1. For distance in nm of label points 7 Å out along Cα→Cβ at positions 112 and 168, which structure out of 1, 2 has the highest calculated value?
2. In terms of mean count of other Cβ atoms within 10 Å over residues 40-47, which of structures 1, 2 is highest?
3. Compare distance in nm of label points 7 Å out along Cα→Cβ at positions 216 and 248 across structures 1, 2 and report the one with the greatest value.
4. Work out mean projected area of the Cα convex hull in nm², for residues 48-103 alone for each of structures 1, 2, then name the structure with the largest result.
5. Ranked on mean count of other Cβ atoms within 10 Å over residues 96-103, which label among 1, 2 comes first with the largest value?
6. Given structures 1, 2, which gives the highest value for mean count of other Cβ atoms within 10 Å over residues 200-207?
7. Consider the structures 1, 2: one of them gives 0 for helix-only ellipticity at 222 nm (-39500 (n - 2.57) for each DSSP H run of 4 or more, over all residues; to 500) as calculated from the coordinates. Say which.
8. Here Kirkwood radius over Cα pairs in Å, for residues 88-207 alone was calculated and came to 16.6; which of the structures 1, 2 was it taken from?
Structure 1
Amino acid sequence: MLRYALMSAVIFAARSAQAADVTLGIIGPHEYDLPVDFKPFNVLVQYGDGNAAGSSYNSDGQRHANGGSHTWAGMTKYVHFRSFAAIPHVGFAFELIQTESYSLANGTSYGGLGPTIVGPAAWFKPNRHSTFGIQTFMQTAVGTRDATSPNYWSNISSFIFDYEWKHFSFDGDAGTVAGAAKHEKGQHSYNPGVVFYTNLRFSWKATRLFEPFLALDWQNVKGTYDNTARQYLDDSNSREITLGAGAMFNISQHLSFTTRYSHSVDGRNVPESNAYYVKFVYLW
């Protein structure tokens, strides 16, 4: 039952020059192994990840030992799951997520609360082994300080899927992030580049307690357009592919812990990922 609760969320949809993270890179195995025709229940999730990026990728995709940073991010998420008798065989969820971040780069450090993210998800099961659905979230424009604020609203939407075998599972998502125009008093107006991403997880059900898994994350960000100057910003487009491995521990029916390490294998105009992830889930 616990695995049903592991709905996805997102760290900052906006990329910055000091931090790198693939959208929805925090998901684990069974993230979308979801039920239908169930009684309402609630989930509290705490995500965390750290990235010690000593290097970065330039516009030619070459890796250089500079331009990196140390970043830490967190997400506190409440999810309410329910189904409706009038809409049989379909599950629904509503998520409320608060992001947190801290960055250390170029001799400076800052941190605070980031944007708030809210939105629904819906899914159905084509058969008893598989799940398919959609989710869509709105991310607010501001955090507790300028350094943690994207300063524009954005929408994060994706298709979600899961397939379960006796000893293995495969799940993931594919979607986009689209932002509204960014306006700041006395500065140029910008249209942030559309983000395309996918996150894939393949796990081995070694025991009821222990489940190791492999992870692949890909993201491509189109260039930022300067509406005032009527041109794209130089080197504002980016891409990244990361590979990782981790393990999920199903401690009890109501509690689980997941951890993972991932590293970039390809990139452009982005700090490398040298990242670890953790996730605690409590269901009631």
Structure 2
Amino acid sequence: MTDRPAARDKTMTPEEVVARLESGMTIGIGGWGSRRKPMALVRALLRSPVTDLTVISYGGPDIGLLAAGGRIARLVTAFVTLDSIPLEPHYRAARQRGAFTLTEIDEAMFMWGLHAAANRLPFLPVRAGLGSDVMRVNPGLRTVTSPYEDGEELVAMPALRMDAALVHLNRADRLGNGQYLGPDPYFDDLFCEAAETAYVSCERLVETAELTKGGTAPQTLLVQRHSVTGVVETPGGAHFTSCVPDHPRDEPFQKAYAAAAADPAAWAEFSARFLPPDGDEKSYRQAVRTWHEEQK
């Protein structure tokens, strides 16, 4: 009887993740608005030369930072918001100057596009989008007619396939199993399953047995190792977005980010302090701590 091969340790650094990404790729980013975004991975991406990306995201500051850095060629999204600030300011500015191509679709269409890609289907029929301007502003979308007696016309939502997905979860093990502990999964499992490769950052790496310790519901084990390429331990890696119950959104810092985005000189100063090209996640966290101390 042949022994089973040992499960592979998939731990990586943010820089090792980004080293696997290439210009021109289609990248999916999990989370929702300004909630549980893989910001440490986004910041590492900004420090790299990778550009000309197609980005698929329920957008928040991930899109804002990548837009400010000129990394997006095409964006597929249902919205780009900071939640408590309705419209992401860098996204607004990028759209006003026509910096990238936009495919804006209904939230439910987006979800079913992820489902189609996760199931390796070319499209899925959906009712969402019918009777709205979604079809007008996206002339490439098509409809299909049900082959059954109802003969209903439905939107043929194309699969949102990705070369790589980036998501952030509360806990993960070294094998690639990921767990969310907050109120909403934000479709992170679909992002991982819809992509050719997937990278999970987490607040804390734990042993596999700890993922179900203390009566934790098994359905919180959102992401399975078979769909994960790499795991990165990044405490506070979602900052400044929320990652409850580990930490809330850093509202004061988010307001400072949005205010800086409105003025080129202020943004240059903000970027030099918090997003230097020679920085890393450790220096980012220290800069944020120092900033908060100054506010007191």
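1. Values: 1: 4.7; 2: 3.1.
Of structures 1, 2, the maximum of distance in nm of label points 7 Å out along Cα→Cβ at positions 112 and 168 occurs in 1.
2. Working: 1: 16.9; 2: 23.9.
Max of mean count of other Cβ atoms within 10 Å over residues 40-47: 2.
3. Details: 1: 1.9; 2: 2.4.
Ranking 1, 2 on distance in nm of label points 7 Å out along Cα→Cβ at positions 216 and 248, first place is 2.
4. Details: 1: 6.7; 2: 3.4.
That would be structure 1.
5. Details: 1: 19.4; 2: 13.5.
Looking at the calculated values, the largest one is 1.
6. Working: 1: 16.6; 2: 21.0.
Evaluating mean count of other Cβ atoms within 10 Å over residues 200-207 on every structure, the highest lands on 2.
7. Values: 1: 0; 2: -8500.
This figure was derived from 1.
8. Details: 1: 17.0; 2: 16.6.
Going through each structure in turn, the value belongs to 2.
FYI, it's all coordinate maths here, none of it is from the lab. Worth saying up front: this structure is predicted, and the values here are computed from it rather than measured. Cβ atoms are built from the backbone, for glycine too; each structure is taken alone.
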